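Each in structure tokens, the structures are laid out below.
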Structure I
Amino acid sequence: TSRRSSHGVTEEQLIATAKTAQRTSDFPALERTARELIACGDDRGDATAAGNGYAYLGAALIGRNDAPGARAAFERSRESLQTAGDAMGVVRALNGLGVAAMDLELDVAAARRYLDDALALALATAGPDCHWGSDRHWLGIVIGNLGEAKRFQGDYRGAIASGHEALTIMKQCADAARAAWQMVNIAHCQLLAGNAPAAVKSLRKAFDYLSQDARDPKICALYLDVWFLVAASLDEWSTAARLLGFVDAFRERHALVRLPLLLPWIGPNVRRLERKLPPRELASLLAEGAALSVAGADELTLRLAAIAAAETLPARRVLQAVSR
């Protein structure tokens, strides 16, 4: 018999609703569903249901940039799922603790401890099945997050290797959105290593994956943030301003909070942008970007791709003159 919440919804239905909300970054819906799942587990003394509920709650609170709340939820999830003997559930909780430490608090040392523990447990536990939400899928998520931690530590080669390893798993699990996430992370590391043309190629591959599944606006926003960084690296400040205006408006439309994750790179380049352009011109370009369609924003990225591909400075100057 299916276990039901106080509202008559089965536990299976709550988990399905939570997965959909998480996949689309609908954090208010995810938090509501998580709390109902926790109540369902607590009412029945079901540590697995409660532990899963706390894990979803932690994810929702990350989306709200609530580091203490997220950390507490994932700790409760780990405790409950350890009690239930759910090893992969513990992996998910450890991964959540790592993401909260890294993305919200920029505490990379703590993130590495949680993620390294999650990886060791996942490698010892994960089965061979590969589909969205499977053990192997979660293994790929942990590896991808470890790649982000390596990027923070300046290990761009290691981060790119982890990104490709996670990408392989995401492709096997038919998760195009998280395949895009890996290509975006790889692109950012390539850009940080000084290889803008390679970064642009990786971003175009990310676009191909997002064309298959763009349901997660959080990943779409991350993709656009890295294009902003590309524009800044090429000194294309008018394009950078338009992209920044577009991605800020995109976040507002989707009720997304800008997490600290990319601020170590976004922040300094926004300040450079403010120094490069007069205030009135900058305000006009930001407004122009906010009004762009998705197709219009993609046209900006295609222009940047063409500029990055120019191999010599004279060729780049010619291309810039022609495209303006």
Structure II
Amino acid sequence: MDDRRDDNSVNEIYVLDTNSIWSMRFEDLRSASSRAHLAVSPISIFELLCHLDEQNKKGRGAEVSGWSRVNKVNLAKCSLLSLLDDPYAAQADAVGARDLVHSTRFEDRQVLPQLFPALESSSTLDAFYSCEVKYPNGETGLVRNAAARARALLEAEEARYKAHVNKWCALMIAEFGYERTQQFTPVDFVRFAVHAASGLAEHYKDGLPTVTSGAELDLKGPVFSATYTHLGYGIARAIEYLRRAGGNIESLNIDPNDMEDSAICLHLSLVEHRVLVTGDGGTYKAVDQALRNLRAASEALHEPVVAYARVISTDEFKSRLVPTS
């Protein structure tokens, strides 16, 4: 299967992860945004918010403003990008399960963009924290302690993610044994993802009313398409963690930052022309491995699969969309 395509044949959306945003200049992002549709996940904004109250790390002491100018600029870069919905909410909505998601999960696209003009107009962290944002229900709230609140939110999600990956690793060992996990064929890899997606589909099905009386609600295909990149990333990382631990579950050392990358992968539905842009080698390797395994399994099983999602490095993105000076 040849996955090459003419770059002008489709309107792709480039989803920049936190690492790529950090590594690119504001002006380069501005230039790229005039040439292509660039997007950012709320997860990345929360991750950048976490660092907003950090002081200068170069030994020059605390800045009077209360924040590092570098971290302020990194967050401001997101104003150049289209904000996506909460990845978990977007994924549920895509398969018809929006009603099973709390409505506040869909507020990010309305609330978070209000941070950028407040950020630009504030000369100090305290001034930024005194700004207000308006919620969809008409209520207002202060930006106060946004960095600490973002850290608390992500730390809770990271703890859940680590527990989830630990369970996956234990399941892999119990079902396949350590040696086979390190020799997963593409078919093994994809079937594990199918199993995980089927479980989520059943969860949604149980919470939704039947379409018509006696009709069977089959969400397995849509859920697989919506979550495969996310699941494949997690499977690839779980296999890597098992390798590092020599198959010893007690020795697993799961990087909590994988949670953010895993969540961002939920924006990469197989049926949408979206491209993950990352400067993180581990993220690139895991997503690339997942997509390659899907193509290989499709060919081995003679079952065509639509897979438009892609991953590229930040350097490749810059070579395509940032003019050289």
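What follows is calculated from the coordinates using simple rules that are stated; it is not laboratory data. No experiment lies behind these values; they were computed from the predicted model shown. Cβ atoms are built from the backbone, for glycine too; each structure is taken alone.
For this structure, a couple of remarks:
- With distance in nm of label points 7 Å out along Cα→Cβ at positions 86 and 150 derived as 1.7, matching label from I, II: II
- With respect to mean count of other Cβ atoms within 10 Å over residues 30-37, the largest value across structures I, II is given by I.
- Ranking I, II by relative contact order in percent (Cα under 8 Å, 6 or more apart), the structure that comes out highest: II
- Parent structure of the calculated result 0.30, given that FRET efficiency 1/(1 + (r/R0)^6) of positions 142 and 302 (r between Cβ atoms, R0 = 30 Å, to 0.05) is the read-out and I, II the choices: I
- Distance in nm of label points 7 Å out along Cα→Cβ at positions 110 and 254 - highest-scoring structure of I, II: II
- Once volume of the Cα convex hull per residue in Å³ is evaluated on every structure in I, II, the highest one turns out to be II.
- If helix-only ellipticity at 222 nm (-39500 (n - 2.57) for each DSSP H run of 4 or more, over all residues; to 500) is computed and equals -26000, the structure in I, II: I
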